Structure 1
Amino acid sequence: MLDRRLEYVLAVSVSGSFTAAADKVGITQSGVTRAIADLERELGYTLFYRTSRGTILTENGRDFVERTRRLLEDARVLLSGEQDKNPYARPLRIGVCPASLEWLLAKPLASLLQRHPAIRLEQTGASSERVMQLLRIGGIDVAVGVEDSFSDWSGLVRHRISLIRPVLFVRKLHPVLALQQVTTNDLVRFNFVLPSDLRPYTEAFQSLFEKHRLIWQNHVHRIDYFPIVRQLVLTSESIGVTTLEYAASNTFSEYFEVVPGASLFPALPLCCAVPSLSERSPPVRAFLKTMRKFFPVAS
């Protein structure tokens, strides 16, 4: 029913080589190579870079694989009849931008699975541009992030769910904590660890350093994976950014403190975004309902 070459592409993307993919799908290596080359000619673009060490997806190939994975999974669910028995028996693909906000989903997703255990979760953290690309091509079902990150993208329905309140934080005994009143003159003495793609942060820090005639990029680490952010702040004099909600946790207070009186950002609206023209599946509707339950709706 479906083109077998889709399975070959997915196998190569997972295994990283035509030889390993051939073993996985049960045909010869030359058969996989020829089939994918034929598909690339039909598509008009290359899916893989061929190297001596294996294969690497091109940008077009990455988008093609995302769509292929979803198509094959949907076909499997349809042919198995799982959806007829349980409308929640399907994947729920969630994109988070920036990835440093992934921790916000921990409790909502646990609650969602308790209520609908048949849902299969797939969660991706990436830049807003990458998350929007995945949403547009069907690689994810719903995006979660700061509303400003979605403002330039059309064809979306945005569901505002809460406000997040950014704060600056440092390790305990950090020199800035000894100051009676922290000013911008004090802040620019240190490096910062920021999400790689969050517009209000970037603009605020650019303005902060430029006022002091400094090149702001020379003083900023751009990292989304929060465990790395924590470790850098814990082992250096760098200043990080987190949310007031996280700063109230026991995990935070054991090692870190909020920089007093040094707020550079307003509260930021958090939202979920879905394609405006697509039908929302039962898992997507259940996810949106769960997010509203865990986060107060922001005005």
Structure 2
Amino acid sequence: MNANENSVPGSASNGLKTAEAEAALAKIASLPDEDIDLAEAALILASFDHPASDLDIYRDHLREISDTVKRHVDALGTLEAPTPEDMARILSEVICNEFRYCGDEDTYDDLDNANMMRVIERRKGLPVALGILYLTVARAQGWAAAGLNFPGHFLLRIEGADGRRVIIDPFHAGRVMETPALREFLKVVAGQAVELDATHYRTVSNRDILIRLQNNVKSRRLDLGMVENALEALIRMQILNPEQEALWREAGVMQMRLGRLKHAIEAFEGFLERATEGPDRRKIAGVVQELRERLH
């Protein structure tokens, strides 16, 4: 695949069927968080909707981007490690200029923007999908890169060998976000009353990034009235992090909407097993009791 061609991968015999994708996702979920390959996991998640696609084509494309970044780094001609500013500039030059990736501002809510296969094919996507691309390529160079706990818009941080850091916005051509710009951007995405603090610089786990990606799929399907399909996305989120109690509560609500009271009870019981004592737990316990009475 040429760096400057928007080639569209086709179908091939080594696409993953649903059962194989489920097994692959479960294997990924069993790994320590630091061992999870974000791009591979995102491709597995995408394969549920495109089971006939050849994942090797997408993997090769990601390796091509990483190799191109390495050539740019080598061209610096210095024995010293690149600065975080160099890293950010090279990532932007390669991903945005050479491979022509960009944030999809025109059709932001398109489901394709959260499917890594379609993001690669179309060269555009959501902030978190493009963030996975940036993180994958940066980590392939051995760079310290992580997603940030920033609300409403996925950002990532790259750290140089000297400990200095830059924050990158993968949706807007990999621009570097200084503190004043971050403060202003936060108020746009989270409200004028929200102030920038240390929590917004906190890094997030690989599982959290994948769940954030799938949450976009789930939310868009719900907006389209596709409750069954939204539930499928939610179940994949549960596989990635079964101890996240809110996922079990939401699964129970969806099962109720679908009229599956027995499955709703099972999901709500999963929530009760994980939730701490409080008003929400007592409310769900009451719902479970009510559902049991309706079944008898």
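Each value in this text was obtained by applying a stated rule to the coordinates, not by laboratory testing. Note that the coordinates shown come from a computational prediction; the quantities given were computed from them, not determined experimentally. Cβ atoms are built from the backbone, for glycine too; each structure is taken alone.
What the table shows:
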read-out	value
Value 15, calculated as relative contact order in percent (Cα under 8 Å, 6 or more apart), assigned to which of 1, 2	2
Structure (1, 2) behind the derived value 2.5 of distance in nm of label points 7 Å out along Cα→Cβ at positions 42 and 74	2
Which entry (1, 2) yields the derived value -0.83 for log10 I(q)/I(0) by the Debye sum over Cα atoms at q = 0.19 Å⁻¹, for residues 154-201 alone	1
Label whose coordinates, when helix-only ellipticity at 222 nm (-39500 (n - 2.57) for each DSSP H run of 4 or more, over all residues; to 500) is calculated, return -12500 (choices 1, 2)	1
Rg/Rh (Cα atoms, Kirkwood Rh), for residues 90-185 alone - structure with the largest value, from 1, 2	1
